[in-house]
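Please treat every number below as a calculation from the coordinates, not as lab data. Because the structure is predicted, anything quoted here is derived from the model rather than measured. Cβ atoms are built from the backbone, for glycine too; each structure is taken alone.
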Structure I
Amino acid sequence: MQVQGKVIVVTGGANGIGKALCERFASEGAACVVVADMEKDNAAVVANAIGGEAFGVDVRDEAQIAAMVNAVEQKHGRIDLFCSNAGIIAGDGEPWWATSAPNETWQAMWDIHVMSHVYAARACLPGMIERGEGYFLNTASAAGLLNQVGDAAYSTTKHAAIGFAEALAITHGDQGIKVSALCPQAVATRMIGENKDGGTAGVDGVITPEQVAQAVIEGLAEENFLILPHKEVADYRAHKAANYDRWLGGMRKLRRKFGNPKL
């Protein structure tokens, strides 16, 4: 897919990766970029800067996503690319067990990292299938292919995000629907907080949101399912598949080296 002339929606578009995607899509000549975010005022700032449109949307609420999709389709006739990008991070917390995070954190991660993708697809698929074309870019994480040391809820829900993206591609590929899963490691956004080196996710360096956006443009052009801004992730994934037990041992070694993460 070339984004020139396309109608594009980006959730989590007011900051970080989402903001960089919106800016890059606009610079590439998208017909319209819709900036959707819980922070409606910040979404409006981004939209005004790029000549786009802003929506205040809580992606945990299916009705809000459906209403936005309907409004965009009514105005522009279609959505060519839906980027389901919103995300959060929390960390396991004391005593740093895989079960330490409270149920509220697990539920929020599930709603934002998984169900928001389901809601977006549920709203967009009817129009896309009718036209015989459409594209979903679902932001997951390298944690969805590997694991995020010290954040079981994040890792688990990002794995689920990959699973749903696969299901979309398998179920609807023959209907003209394309799917990509964006899986970076550490990116210089407010999600990594004061941990500027990215912790365990930053072992291969912390990249900028703009570098992620460049990888997305390239990945969409090639219509790759996996978009890996950190190329090393492909090797790690191969090592995991080749010898799961050895890979788990390596991850435990990484945890011992870095200790409990400060997210």
Structure II
Amino acid sequence: MPALQVISQENHAGKRWQRYTSYSFAAGDAVAQLVAQELPKAAMVIPVGFIEVDGGFMPVAVQGLQPGQNLYVAPDGRWLAQYIPAAYRGYPFALANTQDGQQVMCFIEDSGLLSDTDGELFFDEAGEPAQPLKDVLGFLSQVSENRQTTQRMCAVLQQHGLIQPWPIKLQNEAGEQSIEGLHRIDEATLNKLSAEAFEEVRQSGALPIIYCQLLSMQHLQKLGQLAQAHAAQPTALPQTASGELDLEFLNDSGTISFGGLR
């Protein structure tokens, strides 16, 4: 867990914060929680699954094939997909819950982005939160509200038995490996829902979650390609003239086979 410090006049008056320029802070995240509102964009480029959270389920971007590995972060800190989960876009800030249930805005102390001289001020001359800080708070608050809405939608999916374990098998030079802990939509159960149950799911707003998750599974093979790219280029990954990840070099490299990924 990152070290969090509550933002206050006492701690941050006269201090500045810098915007991140690298996604190295996310390099160890095999998954990242998503909210329903971002799924249509995320599902176009990243495989989406579900993980269990406090007895329920939440959608996640599937970012790695091993614990502690985010294949969408290049060794030089670049992000290697056309969509960045909202969970990362508020960095180096986070919302935390106090003992009395209130939410407070915190700064991630070990981010290395706190400064005395460079970046955005936390507070203006009147001692009020500066506008850039207000903008980040607004974004984090919206994501938090969306997360609660998403939890309610997923509860309806769970109630109707629509979320099942997602058994992923990885075939590589070391043999077959099972990836555990992910879940997916159960299409068979979906197709057998009664009209009344289907309408309940529709009324909850959860249908887009279903369709986005199913659509996104086609991107699972890309994780195998990315794993091969990281193995073949451990210091830097090539990019095209437009700045996108260039995997063409894999056509001439047979170091690792992920043909059995499913």
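Below, the figures for the structure above:
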{"read-out": "Relative contact order in percent (Cα under 8 Å, 6 or more apart) from the coordinates reads 25; which among I, II", "value": "II"}
{"read-out": "Value 59, 54, 31, calculated as Cα extents along the principal axes in Å, assigned to which of I, II", "value": "II"}
{"read-out": "If Rg and Dmax of the Cα atoms in Å, for residues 97-176 alone is computed and equals 14.4, 48, the structure in I, II", "value": "I"}
{"read-out": "With mean count of other Cβ atoms within 10 Å over residues 33-40 derived as 20.4, matching label from I, II", "value": "II"}
{"read-out": "Per FRET efficiency 1/(1 + (r/R0)^6) of positions 41 and 169 (r between Cβ atoms, R0 = 30 Å, to 0.05), the highest-valued of structures I, II", "value": "II"}
{"read-out": "When FRET efficiency 1/(1 + (r/R0)^6) of positions 113 and 217 (r between Cβ atoms, R0 = 25 Å, to 0.05) is computed for each of I, II, the largest belongs to", "value": "I"}
{"read-out": "Parent structure of the calculated result -9000, given that helix-only ellipticity at 222 nm (-39500 (n - 2.57) for each DSSP H run of 4 or more, over all residues; to 500) is the read-out and I, II the choices", "value": "II"}
